[in-house]
Structure 1
Amino acid sequence: MLLDSVAEQLAELRKKNGEPHQLRVLGMDPSFRNWGYAVGTYDVESGELHIDRLQLISTSPTKSKSVRASSDDLRSAVVLHGALETVLEHYDPLVVFSEVPAGAQSATAAKGLGIAVGVMASCKKPLVQVTPNEVKLALTGNKKATKREMIEAAYRRYPDAQGWRTREEGGAVVPVNEMEHLADAVGAIHAGIATPQFNEILAVVKGMS
């Protein structure tokens with residue numbers, strides 16, 4: 001199913017632009033309250049990855065006491081789903097790389113996890129799953145990397161990517177802590193392009209050339 005979908009997309013790309021050498025890819029760090037996106041291009045010939053754009057979609061519970069919690073959850077889910085649809089339509093990635101949220105310490109967290117997974121299930125592009133350890137290892141070389149180490153590694157690699165939020169610290173410009181979700185999305189791409197699934201996709205691309 002994954003390769004069939006990719007092959008169909010590649011055929012369309014060839015009709016529009018000739019042989020595709022730059023593949024658009026998307027990394028996601030999904031969650032109910034903060035959903036990170038990283039849009040990149042992968043060069044088939046050189047194997048180089050460039051991150052073009054970063055985006056953070058945040059939802060917050062309403063402070064209005066007249067709104068039911070269930071209605072507010074639905075509103076947040078609509079925001080997340082709409083954002084995913086918009087990103088996919090605007091950037092049209094060939095493939096999406098993402099962790100799948102797992103584990104919850106409370107009923108509230110479990111509810112948010114379920115909503116995030118449900119939104120992911122609506123993704124209309126081929127989705128390659130990666131694990132948290134794979135994401136950390138691919139970006140930093142350390143599967144036990146801290147959130148701050150992930151942010152610093154992503155920013156160091158792609159300081160010119162649009163979407164970073166920064167602050168001054170000790171005379172230097174550094175990303176704010178909320179950028180952990182964008183860093184994880186970047187890491188998802190790095191982990192994704194190392195998977196057997198992506199190697200199969202590359203084989204399809206090269207076979208169609």
Structure 2
Amino acid sequence: MPKVEESHKEARREQILIASLECFAEQGIHKTTMQDICKKSNLSAGAVYSYFKSKDEIIESIAKIGQQQSDERFMSANTTGKDYLEKFRIALSAFLDSLHDPFRRTCTRMDIMVLSESFSNEKLNKLFSANYNAVLGNIKKMMLEGQKEKIISSKLDADALAQILFGVVQSLSIQLNINPKIDINAYKETVIEVLLDGMRAEGKGSSRNENKVNEVL
């Protein structure tokens with residue numbers, strides 16, 4: 001019984017969060033009311049308020065889930081990649097491929113709204129900054145470890161690279177809201193080809209040159 005009850009609670013929480021995201025994407029954060037969320041989720045006000053007391057709590061929960069998913073992608077890359085360039089390829093692919101999902105694109109619209117809202121909301125600003133710094137911290141950690149193992153160029157600044165890679169993903173998220181017809185696969189392959197070749201340690205050669213050698217062999 002406890003497991004069934006917990007599963008039911010998680011399903012209800014997810015139902016409310018999905019409804020909230022859809023409302024935010026359709027109407028914006030300011031215009032969306034808790035009543036709108038109740039209607040969209042097909043739940044009573046009492047049911048919704050038993051999980052979340054306000055829109056801010058809902059936004060915080062969505063942000064925490066997003067950070068958890070981000071951490072999981074980095075963890076997967078770290079455990080499956082054979083070297084640090086491969087780890088970066090896996091992580092970048094995971095973030096960019098997630099944007100094929102129409103629901104994830106809905107989430108990106110909300111991300112843009114939350115960023116705008118955070119300029120005047122101190123609590124959201126702290127939450128947004130914490131998520132931003134966590135992602136940059138994961139990238140920087142991989143970068144420094146890759147440099148230590150002489151896989152990634154020692155000439156590159158770890159902070160700058162983290163900011164650039166974060167920007168690459170965020171840029172596509174924003175652009176898809178302007179131009180939904182962007183070829184995500186082409187974007188991903190170009191980013192990986194250009195950035196990973198540029199990150200390669202001195203003397204390691206480029207992925208394109210390695211491919212030519214493999215073809216000859």
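Output the label of whichever structure in 1, 2 has the greatest value of distance in nm of label points 7 Å out along Cα→Cβ at positions 6 and 46. Comparing 1, 2 by distance in nm of label points 7 Å out along Cα→Cβ at positions 6 and 46, the maximum is at 2.
Figure out for me which of the structures 1, 2 the number -26500 belongs to, where helix-only ellipticity at 222 nm (-39500 (n - 2.57) for each DSSP H run of 4 or more, over all residues; to 500) was derived from the coordinates.
2
For the structures shown (1, 2), relative contact order in percent (Cα under 8 Å, 6 or more apart) is largest in 1. When distance in nm of label points 7 Å out along Cα→Cβ at positions 54 and 86 is computed for each of 1, 2, the one that comes out at 1.9 is 1.
Have a look at 1, 2 and say which one yields 3.9 for distance in nm of label points 7 Å out along Cα→Cβ at positions 118 and 150, as calculated. Numbers along the way, then the final one.
Details: 1: 2.5; 2: 3.9.
Derived from 2, not from the others.
Taken together, the values in this text are just the output of simple stated rules run on the coordinates, not laboratory data. In this text, all values refer to a predicted model and were calculated from it rather than measured experimentally. Cβ atoms are built from the backbone, for glycine too; each structure is taken alone.
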